[in-house]
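No lab work stands behind these numbers, since they all come straight from the coordinates. All values reported here derive from a predicted model rather than from experimental measurement. Cβ atoms are built from the backbone, for glycine too; each structure is taken alone.
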Structure I
Amino acid sequence: MQQWRTHPPEDKAVATPKWMGALDGFTPFKAAGTGVALIFINVKNLLLMIGAAAAVAQTGIPAGEQAVAWTVFTLTAA
């Protein structure tokens, strides 16, 4: 916990964690894929998506209108 309460001196270089250094080499496609994966891994987001899917499915509207509902949900959630 001590590292959260104090900052290193200005003249001291802080090593970047390896996983953060790996992000520097990501292509745009790989970065987008990682972003999508992180969305689905987050339990809160997963529960919201399941709830939205259930709500849209219960309406009984045609597939095109369901796509519009999903688009509105996605834009609102983002």
Structure II
Amino acid sequence: MQWRARRRFWEGTWARLDLAAAAAKARRRGEAARLVDEARLVLAPKTISAHIAHILAKLGAARRAEIAAWCATIRPQR
């Protein structure tokens, strides 16, 4: 499907990651690596800075280390 043409590239990315997980479980490591490589997103430094600023504000934190400490205290969802 043409995810980028529909401006919904993230759906294609998630689909590739799901396929990569299935390939890894089936021990098809080469295929899994290729799919993960295709799913990589390029994020601009300015975008990352904006996200970090928003996270800091929401947590009431002053440093990135505080974000990391908070992340270490939460349970991963399954």
Structure III
Amino acid sequence: MRRIALDQLGLIVEVVIGQPPLPFDADGRSAEIRYFFCGVSSGDARPGPYSEIRWIPRPHLREYEFDEPTQTVVEWMLASA
């Protein structure tokens, strides 16, 4: 996670917590998806392969639409706040 954040975003991060694995259907195949919540130690985010990067405060997450697996994680985050 730390290497990917540095390579793709230019950020040095510390992993705060790993979210429990969730079942996920990937084109008809069963998989597990897991998100990691990180704090930024240093660096300025650069878009890299992404068209846009946006920091969203937790209370504003309900203002956005997410795909099903991500929405599950958003609900978990909001419930554990």
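Some notes on this structure:
- Label whose coordinates, when semi-axes √(5λ) of the Cα gyration tensor in Å is calculated, return 22, 16, 14 (choices I, II, III): III
- Comparing FRET efficiency 1/(1 + (r/R0)^6) of positions 17 and 57 (r between Cβ atoms, R0 = 25 Å, to 0.05) across structures I, II, III, the highest value is found for III.
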